[in-house]
Every structure is written in structure tokens, then in C-alpha cells.
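A.B. asks: Take a look at these structures.
Any read-out appearing in this document is the output of simple, stated calculations on the displayed coordinates, not a laboratory observation. Computed from a prediction, not measured in an experiment: that's the story for all the values here. Cβ atoms are built from the backbone, for glycine too; each structure is taken alone.
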Structure I
Amino acid sequence: MRDLVSAFGGELPGEDLLAWLDAFSDAHWNFRGRLGGVERDRIRVDLPPHLAAAALDAAAGLGLTDSAEPPHDEYAHVLVLGGLARACLQRTEHAARLAATRRIGSVAALGSLRPLGPEERAVPGVEGCATEADALAAGVRAAFGGDVPVLVAPPRAPGAGRANTADTYEHWAALARPRADQRILVVTSPLYVPFQHCDAIRILGLRYRCGIDTVGFDPLRASTPQPPGAAGPDRCLQEIRSAIRAARALLAAVA
């Protein structure tokens, strides 16, 4: 992180690190905000070669490119997170692969009613789908045969157009009531593991005292290929910012 900040002309402070990084990343890496809050797949920012290299190095060092195996052989619950249409197929496929080799109590797919964009609706496997929840349901049918519930969370923030990751965790937990002796596995995309893991600890770990592991699918094993730029330096910087903000929220929750 120090090297990345330095590449963008900054220097890490000695205190209030996450607050400083939140402001710095807003100024330099908040491409979604600059583009009016577009979906992640609409981010297209050309960076100079030295900044692109710094972004990719930082993403690898911070764990945004890992596709590690879960550390345990048994989980009470597996939560498959929704997202862009391709990710809905990739994550459900990966979750089914993991569930086939582990002792799993229950599996649930967590999504929202976010409308799919035109490019998403053209992804093979989600034909006829209108929302993220529809795409998740298509992924569940393909990967599990339809035996997994798809939970659609309402947004908690006033005026929010759709649920975010934390909203989906809260919605699931209100229904499932996980216990302190249970372990939960969250399945997402590698790029989002740090921020969605922090949110899972904040919402599920702290409140329900259960164990949390979060893993990303392996793009090389996914039947649905990644589109160009899915893990590009601009996307990496955006999700490093997401991780900073999630870590800051987690720190505030334990303070």
C-alpha cells in the first residue's frame, strides 16, 4: 500500500491511516464516483504504465487476485454473493464445486433486484434474465439443480436503489439466525474478497460470533470466461478503495 500511494504522489501518515486512505482513494481511485456511480463493468480508465503496474502489484500483495481453497472441510453455511451476470454464474459454479468436496449444512445465494445492463443480458446462461437475482437463480439451476434458495435483500439505506453486500448479509442472517459455534464460507470473485470479507466479519462475525472464511473463484476453472478488463488496473484500484472503506467500517464497529 505504501508503494501504491507513493506512485500516486502520496505518503502514508503515521496515524488515522484508514481515514486518510479513504480520502486519498476517493481523490485518486474512485472511478465509479467520477462516472456517476456506474456499475463496475462500466469502468474504463487508461492509466500510465507505471501506475497500472503499481496497481496490479498492490492488488496481488493485498489479496485481490487470490483463488485460495477454503481452510476448513466443514461449514454450516455457504453464502454465494450476487454481482454482475457473469459473476453470478462463476460464483455459483465454484460454490457447487466446493460443496461437492466438503461437509456443508446449507447453501444460499444472496442478491438484489439490480437490473442487468445490456451487456450482462447478452451473457450466455442468463438469457431472459432481467435482474441480478434472476442471474443468480440461473446460476443456481445450472450448478446445483435448483435446490439452493436465492434470497433477495431490500436496500437498508433510505433512497438506495438496491441492496449492497452488507444488506444481503443482514437479510440472510435475520432469516437463518446463525449460531456462534457455526462457520460460514462466503464465495465471491477474487477482486472483492477483502472488502466483502470485512463486511462479513462486521455483520456476521461481530453480531453472531460465528467464524467467517471468504474465497474467490478461480477464473482459470470457470466455465464462464472473464471479459476483457475484469481484473484490469483501474478495477483493482476501485476495489482497493472498497477494501479500505470496508476495513474502516469494521474498525468503527469494534471501536
Structure II
Amino acid sequence: MSFNFHTHTVRCNHASGADEEYVLCAIQNGYTVMGFSDHAPYAFPNGHKSGYRISLEDTQDYVSSVRALQEKYKGIIDIRLGFELEYFPDLFDKEIEYLKSFKYDYLILGQHYTDNEYEPYAKYSGVETDSVAVLDKYISQVIMGVKTGAFTYVAHPDLINFTGDKQVYLKKMAYFVERLKETGIPLEFNFLGYTSKRNYPNNDFWQIVAKSGNPVIIGLDAHSPNVYGDKENLGKAKELLNTLGITPIELNDLRLINWEGKYEQF
């Protein structure tokens, strides 16, 4: 694997290591392209503060650090500036305009909450739920986010932790996967979830993806630099995908969508 676009920094409050350490570890392990995609800041109303994303005050520092690393390691590794972002309907248009001011190279959609995070009825997607309404909300919100055309790919599309009727899950996810396939957007097999044995990657979900034929990308979701050196588990993840009949896309199959809405293909 020579590229990864899912990398976090200490600014999200749940990652470790200096920005440059990620770059050096990527270089040491043969990566030629990497992207930083820390959790995007949101200007929430009512003073709501999110504990797992970049603060508004730290955003410029994040951008400046990544841009400086781009220059320092130019010709050695291709570094891109991105953000991992939720689609929150009431806030999204304003959020995109704010992020455009930093001239990002790409965005990835990671729907950690349904509805809008600051609302008291918002649900964290990784918490167990047997509610079909929550499952439906997750599916519709991701689809709406993808249809904005702002995102390069969908991070951990199987994050929703539905524990209700399995047949309901299979039916709903088959619909979900087909709608995403119509857009052509890649779906991420999340390496962090795989190595930490979370509820995702969900085997039932990936069997549906394999049957549907959606494009698939592996995202390290690196929260520490040494993840770039975990070749043993990366090999196992690839073998799992291979047994399902899934071949992840190559770098030249990926199109980054930048702040101007323009596509860049490697």
C-alpha cells in the first residue's frame, strides 16, 4: 500500500504523535502519498463544544503545519490537506464556506452522529442501537452528504452499530450500498476498526459491498504514527478483502475533490 488519506493529529484530542512523525513513518514504510484528514472544526450554536475534533482556534495551526510539511518533503512524499467531516444538514453550507477559506485538497465523509451533533436527540453512530429509525437516519444522512458532491470518499460507512433484526439490517444496507454505488463514491474499509476489533468493519456489510461491486479504499484512520508501519495487520486486512472478492482501488482510480469542487486524479 503506497497511499493513505485518513490521518489524524493531536488536535482532535484522541490522537498522539507530532505531525512530522506521521510523515517520517509513512516515508519509512514506502508510502508515496499521504493525506492529513483531522476531524473538521464546526461552529456549533448554543456554545456546544465537541471534544473529538479540531477547535476553531487550532484550525489555522493545523493547516499551516500540513502545508509546511508539504514543502519540506516535496519530492519525497506527496502530502495533502484534508478534513474528515460529518454532514449536519442545518450547518453544512456554512461549514463548507468556512473550510474553503483554507483551500483544502479533499474532504472525507465520516458520519459520527445522526441529525446535528449539538442537538440533545443526536445519536452517536457507534453506540449500539436497535432503532430502525436511527438506522434509517444514518443511511439517509450519509446519502445526502454524498450527494452534495463535496466528498472524495466515505469513511467507515458501516460505523452505524445496529443491533436489531439482522434481516432488517441486511435489507437496509443493501439499499444503502446500491444508492452509494450510483454516485461512484469509494467506500472505506477502516483499518483502525479492523485492528481494534470494533463493530466495524462489519462482515455482513462488506459481503453486500462485494456483491454490489462498489469501489473500495483502505483507510488507515491513523491516530498514531506507528500505524503506518503495521504491515502485518495490513496484510491480513487485504487478505480478508480478497476472500470476499474485493480488490481495493489503486491511487490512479481515486479522484480528490478540492475546495473549488475540482477533481484531481493521480
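A.B. asks: Of structures I, II, which gives -13000 when helix-only ellipticity at 222 nm (-39500 (n - 2.57) for each DSSP H run of 4 or more, over all residues; to 500) is computed from the coordinates? Mind dumping the intermediate values first?
C.D. replies: Details: I: -13000; II: -11000.
Attributed to the structure labelled I.
A.B. asks: Using the calculated result 15.0 for mean count of other Cβ atoms within 10 Å over residues 91-98, pick out the matching structure from I, II.
C.D. replies: Label of the originating structure: II.
A.B. asks: Tell me which structure, out of I, II, gives 20 once relative contact order in percent (Cα under 8 Å, 6 or more apart) is calculated. List each step's numbers first, then the result.
C.D. replies: Numbers: I: 25; II: 20.
It was calculated from structure II.
A.B. asks: Starting from the value 17, 37, 24, 16, 6, 0: which structure in I, II was P(r) over Cα pairs in 10 Å bins from 0, in percent, for residues 67-138 alone calculated from? Provide the component values of the computation, followed by the final result.
C.D. replies: Values: I: 21, 46, 24, 8; II: 17, 37, 24, 16, 6, 0.
Corresponding structure: II.
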